Structure I
Amino acid sequence: MLTAVKPISRQENELNHWADHFETRSVEALLEWAVEHYAPQLVMTSNFGAEGVVLLDHLARVAPGTPVIYLSTGYQFAATDEVKERLQARYPLNLIEASAALSVAEQDAQHGPRLYERNSDLCCRMRKVEPLQNALRGQRAWLAALRRDQSPTRAHIKTVEWNERNQLVKLHPLAGWTRARVWDYIVKHDLPYNRLYDEGYTSIGCWPCTKRVAAGQHERSGRWDGQQKQECGIHL
C-alpha cells in the first residue's frame, strides 16, 4: 500500500537549513539571528528553571528588551516567584505575566477542587496552554529553553522549527546542551536559581504536580507523578 507523503514546504526547507546551521553555532549566534529576523515580534517563555536562567543570561547580553512571558498559574511555588524577583533585580526584564481566564477559586467553583488530580490535562490547558496561546498572538518567533535530553518528548527538537499550534517559528538555543552543562554555566556565572533544586527537585512546575526525584530517576520523572504524562501541552 502506498502512503501519501506530505510535501515539504519552502518555509520548512528554509527552517531546516537554519536548524542545521545553528546546530554547531553558539547560543549568541542564534539569538543575534533571531533578533535580526523576528524582533520586535520575538518573545521568550520561562518559568525561571535552570535552563531558562541560562538562556536569559545570554539574551540579556544580545537583546535585553526582548519580552519574557511568564505563566502565572496560581499554583507556582513561592520559590519560583522568589527567583523571578531575583532575576528582575539582576536583569532589565521586559516581563509579561500571563494568567488563566479563571482564578484558582473560580476554577474550583466551576470544576470542583483539585482538578489537577482528576483531570490534569484540562487544568494544564486552562492555566497554561490557553494563556500562552493568547500571549503569543501576533508574535513571529518564540524562544524556549528546552533540551533534547530532558525527556523522550523533547528528544527530536530542532534549534529552529515551525510551531504549528501557534503558527510561528520556535527556537531552542539550548537544544544540544546537557543538564551538567547548564549547571556548570550557572555556577561559573553565579546566576540566581530556584532554591528547590537544592532540595531534591530536578524539574519545577506547579506545586500540586511536582515532586522530588529519587536518585537514578529521570529529571522530569517528578512531574505528574503516577500519570502517563510528561508535558503540560505548551511545547507539543
Structure II
Amino acid sequence: MEAPVMMNCAVSMWEEFMWTMPWSALAFLGVAVGAYFLGCFNGAVIVSKYILRDDVRTHGSGNAGLTNFHRTFGGPLTFVVILCDVLKAVLSVLLGMWIIGCACPGGWDFIVLSKYWAGTFCLLGHMFPCMFQFKGGKGILSGGAIAIMIDWRVALVVWGGWFVLVVLTRWVSLGSVWAGASFPFATWFVYRDWMLLVLSIVCGGLIVWKHGGNIQRILSGTESKLSFHKKKE
C-alpha cells in the first residue's frame, strides 16, 4: 500500500474513533442507568409488599431474596419471584448488547463487554434499589442468570459448583459464595481480559460480601439448610 493511501486510511480510522467516542460514552452511561433501574425491580419485595401485603424484609434473615421469601411464604408466588429476578437480568444484558453494540464498533469484544457492564449495574440495582431504601437482595439468582447470558462456560463453573455444594450440604448460601468467588476466575480463564476481570471481581465480590453473615453462621454451624417447606412461625 502506498504511503498516501495508508495515511488516508489512518486519518479515516481516527475520524471514526473521534466520532464514535462521545456516542460510546453515552451508550455506556445509558446502559448503566437502564440496567440499574431494571435491577431495582426486586421480585421478593414487590410480591411480598404489594401482593401479600407483608414485606419479606421483616421476616427471617431480613434479606429481600428468593431464599428468605421461600422460607417465609412458600407457595406458587415463589415462581413469580424467580421469574422477575431472572427476567430483569436477561433484559438488562439484552439492553446492553443492543445499545452498546449499535454505538460502538469493534464486534465481539464490545458485545462481551456490554454483557458484563449491564450485568454489573443490574446487580447493583438488585442489591441497592433506590426505590426500596437501598435494601435489596444478595444477587445470586439474577447473577446466575447474567452468567448464563454471558457464556455457557462461565455459567457451568458458577452453577455447577453451586449445585454440587447445595446438594451435598443443603446450604444455599455456601453454593452462593462459591458462585460469587468463582465468577472472576471463570471470567479470566475464558477471556483473559483485564477489564472483564475487574467487572467480574466487582460482581463476585459484592455477592460474597452480601453473604458475610451467612459465612459466619456456616462457620458456627447455625446456618439454616435448604427446605422445600414453608418455615413455621
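Bear in mind these aren't lab numbers, they're just calculated from the coordinates by the rules spelled out. In this text, all values refer to a predicted model and were calculated from it rather than measured experimentally. Cβ atoms are built from the backbone, for glycine too; each structure is taken alone.
If distance in nm of label points 7 Å out along Cα→Cβ at positions 151 and 207 computes to 2.2, which of I, II did it come from? Let's see the in-between values first.
Numbers: I: 2.2; II: 1.5.
Derived from the structure labelled I.
Out of I, II, which structure matches 1.7 when distance in nm of label points 7 Å out along Cα→Cβ at positions 95 and 183 is calculated? Could you put the intermediate results ahead of the total?
Values: I: 2.6; II: 1.7.
Here the read-out was taken from II.
Taking Rg/Rh (Cα atoms, Kirkwood Rh), for residues 127-166 alone as the quantity of interest, name the structure among I, II where it is greatest. Before the final figure, lay out each step's value.
On the way: I: 0.99; II: 1.13.
Biggest value here belongs to II.
Match the computed value 2.0 of distance in nm of label points 7 Å out along Cα→Cβ at positions 63 and 119 to one of the structures I, II, and report its label. Show your work: numbers first, answer last.
Working: I: 3.8; II: 2.0.
Of the options listed, only II reproduces it.
Taking 27, 23, 19 as the value of semi-axes √(5λ) of the Cα gyration tensor in Å derived from one of the structures shown (I, II), identify that structure. Walk me through the numbers on the way to the answer.
On the way: I: 27, 23, 19; II: 39, 20, 13.
Derived from I, not from the others.
Looking at structures I, II, which one was helix-only ellipticity at 222 nm (-39500 (n - 2.57) for each DSSP H run of 4 or more, over all residues; to 500) calculated from, given that it came out as -24500?
Working: I: -10500; II: -24500.
Comparing all candidates, it corresponds to II.
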